[in-house]
Each structure stands twice: as structure tokens, then as C-alpha cells.
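Structures follow.
Only the coordinates and a few stated rules stand behind these numbers; no lab work does. Please read these numbers as outputs of a predicted model, since none were measured by experiment. Cβ atoms are built from the backbone, for glycine too; each structure is taken alone.
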Structure I
Amino acid sequence: MSERFDIDELEADLGQASALRVLANVGGQRRTVPLPVNAAKSALAQEIGPMAARWIADRLGGETVAFPSRTGRDASERAAQLRADVLEAGLTDPIRSANDIAGAHGVTSRRVEQLRQELRAELAQAPRRKPQLPLFRDL
């Protein structure tokens with residue numbers, strides 16, 4: 001079974017240019033990652049650059065890795081943005097209608113309502129946090 005590769009972690013460490021190079025050259029493919037000692041001279045390094053190849057090899061050397069595709073990453077980003085907008089609008093007394101959010105994201109209002117319901121369920125299942133004591137008291 002292939003290891004799942006985290007393109008967001010690579011982007012955080014090496015920058016957007018490296019992440020885009022990985023998506024463009026090996027996105028959607030399953031590859032065996034070279035060991036770290038061979039990474040700089042590997043075929044992978046020629047495709048995505050030696051720094052990115054070394055970064056990947058340090059974490060997943062010798063493993064078969066499924067690299068995400070650009071389409072999959074774009075879909076994940078759209079889903080995250082929709083989720084953020086639903087949360088920002090509110091889950092119980094929303095300040096934006098489901099129709100408004102749906103129109104902005106190209107989804108149905110039913111999908112927005114389903115997402116609100118899912119998020120409310122997640123919040124209900126989340127463990128309650130104990131109140132934090134203040135660090136400083138007024139003297």
C-alpha cells in the first residue's frame with residue numbers, strides 16, 4: 001500500500017514553488033521514493049529539484065508514495081474554504097443564508113445545510129474545555 005504524501009507540509013517547509021513543481025511533475029502518480037543518500041542524483045530530483053527530492057526522501061525514502069494531483073488539491077482547498085465560510089456565517093443563527101453561501105461556492109443550498117448539520121454534530125461531540133484561569137490578576 002502506498003504512503004500518502006502531504007503536499008501542504010512540503011509547501012510549509014520549502015515554499016509554494018516547490019509544491020507546485022511536485023504537483024506539476026509527479027502529481028497523481030505513485031512512485032518509489034529514493035533513499036536519502038541517492039535522492040540528489042535520482043530521477044525524482046531531476047523532475048522536482050534536488051532540495052524537494054531530498055526533503056521527501058528524508059521522510060519517505062524507500063516507500064512507495066501516492067503524490068496528490070493538482071485537481072485533488074484544488075478540490076480540498078475549495079472544500080476547506082466552503083467549511084470556513086459556513087463556520088464564519090454561524091451554525092445556529094447564521095448571518096448569511098445557505099443560498100448566499102451556495103451561490104458563492106457553486107454548490108447547492110442543500111449541501112450548505114448538510115455541512116452546517118455535520119459541523120454542529122462535530123461541535124456537540126467535541127470534549128468540553130475547562131475554563132482557563134487568568135494568567136494575571138489585577139493588583
Structure II
Amino acid sequence: MNPVLQIAALAVAVVLIVLGVVAIRALTRFEKTADEISKTAAAVRATVIQAEGVTREIHELTESFQGLVPHLHRTAQRFEAIGDRTAGLGHALLDQVEPPVKTAVAVVNGVRTGTRTFLESLTRRVRQRHQVNGNGGDHHV
């Protein structure tokens with residue numbers, strides 16, 4: 001066989017071997033990538049299952065709250081009615097108590113003012129008498 005043909009055959013054989021090695025490496029990497037994709041898909045499935053469970057629980061909770069809303073609304077209305085009645089009673093009580101208290105305060109202020117005026121007048125008279133008595137005036141009271 002011709003040496004050129006032998007070299008060419010050898011080169012073709014080497015190229016085929018290199019192509020085989022490259023193909024095997026590519027398939028190995030593809031297999032690893034496929035395994036990772038498979039693991040990711042399993043994790044996504046598990047997450048979707050958990051999300052469905054959470055969604056179901058939220059739906060059940062929402063239905064429970066929907067059942068409570070009418071009761072809470074009625075309770076709020078009752079509290080509103082009680083608040084209105086309490087405000088009415090407070091106004092009635094203030095209407096009954098306020099005028100006598102204002103009158104009593106006015107009387108106390110009047111008595112205080114009258115007492116102060118009386119004491120000031122009495123104090124002035126006593127000072128005037130002491131001044132007159134101190135100047136050699138009349139000693140009779």
C-alpha cells in the first residue's frame with residue numbers, strides 16, 4: 001500500500017477516534033444536563049403540589065371568613081346601636097345634671113365673692129380704727 005494512503009488512512013482513523021471521544025463526552029454532558037433537568041422538573045412538580053395545597057387551604061379559609069362576615073356585620077350593628085343608646089343616655093344625664101351643677105358653681109362663686117368683699121370691708125374698717133386709735137383718737141370700739 002502506498003505510504004500516502006497509509007498516512008491518509010491513519011489520519012482518517014485518528015479523526016474518527018477523536019470524533020468518537022468528542023461524541024462520547026458530548027453524550028455524557030447531555031446525560032448530566034438531562035439528569036439536572038429531570039431533578040428540576042421533580043422539584044417544580046413538588047412545588048406545584050405544595051402550591052395547590054396552599055391554594056386549597058386559602059380557599060377553605062376564605063369560605064370560613066365568608067360565613068363569619070354576616071355575624072360580624074350583625075355584631076357591629078349591635079355595637080353601633082349600643083353606642084347610640086349610650087350617647088343618648090349620656091346626653092340625657094348631662095342635661096339633667098349640668099344645670100344644677102352650674103347653679104351650684106355660680107352660688108359658690110357668688111358666696112366666695114361676697115365673702116371676699118365682706119372680709120375686705122371688715123379689714124379696712126379694722127385698719128381705719130387702728131389708725132385712729134394709734135393717733136390718739138377715740139379708744140372706744
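A value of 13.9 was derived for mean projected area of the Cα convex hull in nm²; which structure in I, II was it taken from? Answer by label: I. Can you say which of I, II returns 15.8 when mean count of other Cβ atoms within 10 Å over residues 30-37 is computed? Label of the source structure: I. Which structure, out of I, II, was mean count of other Cβ atoms within 10 Å over residues 46-53 calculated from, if the result is 10.0? Of the options listed, only II reproduces it. A value of 0.00 was computed for FRET efficiency 1/(1 + (r/R0)^6) of positions 6 and 118 (r between Cβ atoms, R0 = 41 Å, to 0.05); which of I, II is the source structure? Answer for the origin of the read-out: II. Can you spot which of I, II the value -36500 was calculated from, given it is helix-only ellipticity at 222 nm (-39500 (n - 2.57) for each DSSP H run of 4 or more, over all residues; to 500)? Derived from II, not from the others.
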